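Structures are listed in the sections that come next.
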Structure 1
Amino acid sequence: MEITSQCVVSLTWTLKDSLGEVLDELDQPVEFLLGGNDLLPKIEEALQGHEPGATLDLNLEPLDAFGDFDEQKLFLEPRNLFPAELEEGMVFEGHALPEGVSASLSGDTLYTVSDIYPEHVVLDGNHPLAGVGLRLHLKVEAVREATLDEVGAGTAGTGFFRVQPAAPGGSLLH
């Protein structure tokens, strides 16, 4: 089956930054909905017309991936508002931030604790890969028609580098 919009593709990949450092590897195939919210537009565009077995090498500049790093998305908040067990790398959903943080923090954004000081905490609302050029080698393992439920939900269940709140040391990506 050829890849078109509103189908589900099963992919494996190796993702590197522009310096060649491996950021993520999918050894086992994962399903993504094309025409939904699972993949970046440039990846969907590149996959169109391919069939199972195809391999692609993509270079994604920050604007084609997660945007440029935005210093306006860094927030300095009082340390005493956060739990004692706070660690760098922890992620908070905007609507679940401690009471008393700046009202300018959006409820639908994920914030990563980037630095902890005795009196302050730095929260970063940028995607962890903002400002990073990406090099993606992917293989199409399978293609199938999307179900009505998947099309309605806009996802096959896994988003490309969807960031999830995680415990320290937990995976943030895919």
Structure 2
Amino acid sequence: MSRIGKRPVPVPAGVTATIDGRKVIAKGPKGELFFVANDEVSVKLEDNAVVVEPINQSKDARSKWGMSRTMIEGILKGVKDGFERKLEISGVGYRASMQGKNLQLALGFSHDVVYEAPEGITIAVPKPTEIVVSGINKQQVGQVAAEIRDYRRPEPYKGKGVKYAEERIVRKEGKKK
């Protein structure tokens, strides 16, 4: 039995959730998102909470049960509060700046890297060494943050590169004489 799937997802105040067959639509102050559940699970709205249950006890149905509940919880939280991911840049001469709606990164290449933010994602640069990616879709926020980090991943010797704010770089010792 899925311990995650058993718990109903409470609908937060200020958010309206509607269920149209297998499609769960959430509308809130930040916007609107939807999730289409797999046909292996059933979705119901009971006492201002979304309840997800497997259709049968097959392994496939049980494996999609917890995932569907987590996805619904993500869209409900996203339309109410949104999600954000912080990135830090470290290295001599490495910096970030905004160029209109595009992110411009100086990462030690012969040219600056220009990253165009997709629709629904907001990128902010409070300091030249800090980037904040925010939006209502958790998957999209994480994907954009990962794409920015991939331009120059942190290296283990000096720690130079773009890393997540909560990420800890395991440092290596350099060559010895």
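One of 1, 2 was used to compute distance in nm of label points 7 Å out along Cα→Cβ at positions 18 and 50, and the answer was 2.2. Which one was it?
1
Assuming 35 is relative contact order in percent (Cα under 8 Å, 6 or more apart) as calculated from a single structure, say which of 1, 2 it is.
This figure was derived from 1.
Taking -2000 as the value of helix-only ellipticity at 222 nm (-39500 (n - 2.57) for each DSSP H run of 4 or more, over all residues; to 500) derived from one of the structures shown (1, 2), identify that structure.
1
Out of 1, 2, which one gives 68 for percent of Cα pairs over 15 Å apart, for residues 34-89 alone as computed from the coordinates?
1
None of the figures in this text is laboratory data; all of them are computed from the coordinates on show. Computed from a predicted model, the values in this text were never measured in an experiment. Cβ atoms are built from the backbone, for glycine too; each structure is taken alone.
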